[in-house]
1. Can you say which of P, Q returns 39, 32, 20 when semi-axes √(5λ) of the Cα gyration tensor in Å is computed?
2. Which structure, out of P, Q, was distance in nm of label points 7 Å out along Cα→Cβ at positions 79 and 239 derived from, given a value of 4.0?
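No lab work stands behind these numbers, since they all come straight from the coordinates. This one's a predicted model, so the numbers in the text were calculated from it and none came from an experiment. Cβ atoms are built from the backbone, for glycine too; each structure is taken alone.
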Structure P
């Protein structure tokens, strides 16, 4: 997402402070990601074990996008990744597999993995792939899976425009009345349900936009994507990235039309609230606060165009809850507890957290464990847990420890104990803790109320 933000700033200008902030975040993320490259040139989660082909292709896409907005991408690192993927070709239009990564990249059917890797290679400028391109040309004719068809179409747009146009026409016919592209069996990250539809619709939007012959379908797909955004983005990391990528591409395409003056009248429950005007020279969103007009209950909001072109819009609604509701289909459970609710300054207090799979195995679970204010957790404990293989990775933030695992088996659980050291007297309640599959996002999470600790001098 930081790459997409910087691409947007390059296009519209402005946002100097945001640019510095996102560039700093990008640099930090880059250092971590490059540490996951293994000796053979590919990538694997946390840099452990042999490189995985699909994860390496994902990295190639990510770093190629990154170097368009950030000058410090290591060309040698990128070339090692490309060489790894070339060496993985199986001679039949696909790629060998060293197995799935700990984050489940590579776990999709071979046809899906092959289509994704070839798209990543071609999208990144590597097109001397005769057998692989022939395989995608055949797939574009044979498949009715919109995810596979979108990948094949995007690939062929770089190498065979005629075949690509036929693929995009077939793809466009699969769009539903709402603007989405349902019906994919799965995606390269194993998504199903809503995440798979978002990923597929994002790719289909890009393919139709580049084709240029389906403008109404592009706008319909973009509208559907925009309507599916929540507090947590679009669900999984991959769904969020592809939705943002598609919407940014549509926004850039529409920029010439939307940089004109215009006005809309805003109605709430049948009453005119305000008229919002813009000049076309703005570099940020034109906003209107509707909070004072939205009491509890159901409301109807209508935007009436008074002048100017059609423009994209979004309604953002925020609220807070001390203990959010668990997702009804959450695949994990979470329990946290303190050994005691009272302690003296400097007296360690044991915090126990348990993350368990409710049913099927869950790849890449993550737990964000809230800590009472006035306590600290020494990082040597976390380093020991990592060294013993009890966790795969960790991060610390004020009042929170974030724990990562490679997966949790069906019916199994991960239990972690940490000793907190009280440093400030008083009564403190920890923030709510949460657990969720990393690539499905917090919207699929479960929550645990923060414990209260009283610290005496």
Structure Q
């Protein structure tokens, strides 16, 4: 069996979070009644003239700046000609020969290895509408609410060599566009989606193999599984002595398989040409300088800072930085308490609460708990006011109610017992109630100390100071 190397490139479509569409003033609000957000321009009426949305140009350039691209100070919109029911004009307005951004790159890390993934181009285009197929009816409906919504398509070089690298690159892009605030990142609504180009070649050789394009990849998990399946499928084809067919394939998440959609011979000739109704898009140096100054601290830089600031492993810092909202929450709490201990609470009980309650971990504005409350909880544990066990036990209530921990602990009578005279009676009772264990401990089974500590913690309902308990036991045993 020959050794093959996968060659993977991604085409990522990012829906820009502008209030209006790319070439008209119709709103981009998701979930409206069918064809409510439609006008003569986005429905492709003859004679209706498109006017570029300058905010979309700004957002597209910001994506380019954040991905190390060269920004073309003049770019041109072109007509991409094809027929489909959800494309009312009979062409899509896109960019071809002169896109807004070119020649960028991102650094990704997988299993401790860093790889630079080149970005060929980033171009603007308007989205198509949506075909709605109703089961049992012999017709389809067309909803044009999405038609004309601004997109950028980010086209990578074929620099990735595994499904894991493709997902790492995709997650890096996702973090960037959501950090910038240019995309809401809602993959279920189609705000962030991608196609993957996959081919195999003999390991150690330069020429590319025949590629297939994978579509219908609407989650990170589906991207990983689809690419892994396609690599395996192509390897089986080549091992059988057959040739891979250049084609577009759809991924079926239920079957975890890809199926042919169309072959190379059926591929479109889009016949691009400059759109005669739209002037070239010019960007001044002053605008570029201003937009560059607007860039926030990008995710990879924040990861490095969190590692240095809190002594976190890189993998933990990456979880904190996956969304700007979660990273901001952590940083606000870490400014008022031990950063490492704050991180432990965020990565543990806080994310568990979000998951259990169906809350978005990227949107702390939806939580009752505020950063100040988390910081106060960490300080209470650090100061010995409550035990770590009590802190974990009450975390769910604090998260749900938004209560401040100090007041909550006082109200519930949960303060840690750190008075040796108050604890001594509990220690004596536990020793008296367990003579066999005491004898075994004194006979050399020192691991039984944890048994005694547990009994005392149970007797005091978790309020005993563990350090003081250990100290008293050491004296009395």
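1. Here the read-out was taken from P.
2. Structure P accounts for this read-out.
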